[in-house]
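Structures follow.
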Structure P
């Protein structure tokens with residue numbers, strides 16, 4: 001469960017309260033500049049809140065730095081290049097992501113091949129290829145696999161289809177739904193994709209005037 005209690009961040013988030021049950025997926029919408037990315041960065045620890053507290057599965061993580069929250073929080077960002085290292089191979093990127101959390105067990109190549117196979121992009125047969133050679137859609141799909149390869153408690157997805165064409169956007173969001181359904185982890189999504197918003201079956205909320213409202 002994720003609980004945000006009386007969150008204040010500058011003039012952007014003002015007395016924001018939000019509760020997401022464990023295993024629940026919530027879609028956050030709102031106008032540009034409403035503070036959606038600020039909300040995500042506050043949860044992940046990139047931005048320090050002015051007041052309030054953040055509880056994740058019963059533990060107060062308010063004062064935890066970004067690197068420590070990364071043990072439990074996985075995220076995928078708008079820019080396909082942001083979550084991967086271009087000069088490293090696909091396999092090296094996957095290994096790096098898999099040891100990010102408290103689970104330090106080394107994953108096998110077969111484990112990564114199985115993870116990648118769900119993409120249906122043939123990346124499981126290109127493990128030694130450098131990530132910089134991948135297309136934007138392939139790189140974003142890899143970012144999503146990396147974010148979900150290690151044990152995590154919360155998945156944050158920030159406009160992950162913003163830089164993709166409609167076909168790749170559809171592929172990525174279908175993959176998100178598959179992962180959420182199978183792993184039943186708590187998930188918070190920001191999206192302006194009207195097609196995805198229109199078909200979303202989970203809870204939808206809107207960020208407005210620094211607060212979260214039922215959509």
Structure Q
């Protein structure tokens with residue numbers, strides 16, 4: 001009996017240690033389970049966000065630039081998400097981005113060509129300014145004698161008084177619709193009579209001496 005009493009505290013201590021160890025193991029298992037659940041929840045959230053972003057890109061519902069969209073798709077690819085829907089959406093998103101980039105490049109090229117064409121037109125108009133100014137001076141001469149003198153001067157720019165003058169009255173799909181043809185002499189006298197120059201030079205041809213052989217005007 002005395003020995004049992006002597007062993008009692010030791011046994012109690014052993015029981016307490018065992019209980020603590022068992023509790024610790026249970027607590028450790030619980031923490032691992034919580035960690036797994038947390039990781040699974042975070043993964044599911046990433047998958048859901050990836051699907052949301054990819055669908056937004058495919059449906060053009062995002063305000064991101066194309067570069068940012070491409071970057072986001074790459075970020076999702078780098079996650080190595082093993083989900084068939086995500087894999088399919090990545091492919092579709094890449095196709096959409098490539099198509100939009102191609103369209104963007106096409107529009108940029110069209111805009112570049114448009115600006116080049118406008119620059120050429122401005123350069124030509126500057127080149128044609130001397131002719132437009134001469135014709136406008138005849139219309140605004142203020143007197144018949146002055147207009148006649150200006151007509152004589154202007155005719156020196158033409159190869160002959162009978163050089164054809166074509167007047168564009170409209171343009172449709174790149175096709176010009178012309179007024180009745182006239183000549184340099186008749187057109188300049190027309191300006192004198194009407195006292196108004198409502199045209200601008202669209203194009204002209206010259207001979208080897210720099211004289212106009214054909215003049216094309218367009219109504220303003």
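FYI, it's all coordinate maths here, none of it is from the lab. What you see is a predicted model; the values in this text were computed from it and never measured. Cβ atoms are built from the backbone, for glycine too; each structure is taken alone.
At a glance:
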read-out	value
For Rg and Dmax of the Cα atoms in Å computed as 43.5, 152, the structure of P, Q it came from	Q
Source structure (of P, Q) for distance in nm of label points 7 Å out along Cα→Cβ at positions 57 and 153, computed value 6.8	Q
Value -24500, calculated as helix-only ellipticity at 222 nm (-39500 (n - 2.57) for each DSSP H run of 4 or more, over all residues; to 500), assigned to which of P, Q	Q
If log10 I(q)/I(0) by the Debye sum over Cα atoms at q = 0.10, 0.20, 0.21 Å⁻¹, for residues 65-168 alone is computed and equals -0.25, -1.04, -1.14, the structure in P, Q	P
Comparison of P, Q - label where relative contact order in percent (Cα under 8 Å, 6 or more apart) is highest	P
Structure with the greatest value (metric distance in nm of label points 7 Å out along Cα→Cβ at positions 73 and 145, set P, Q)	Q
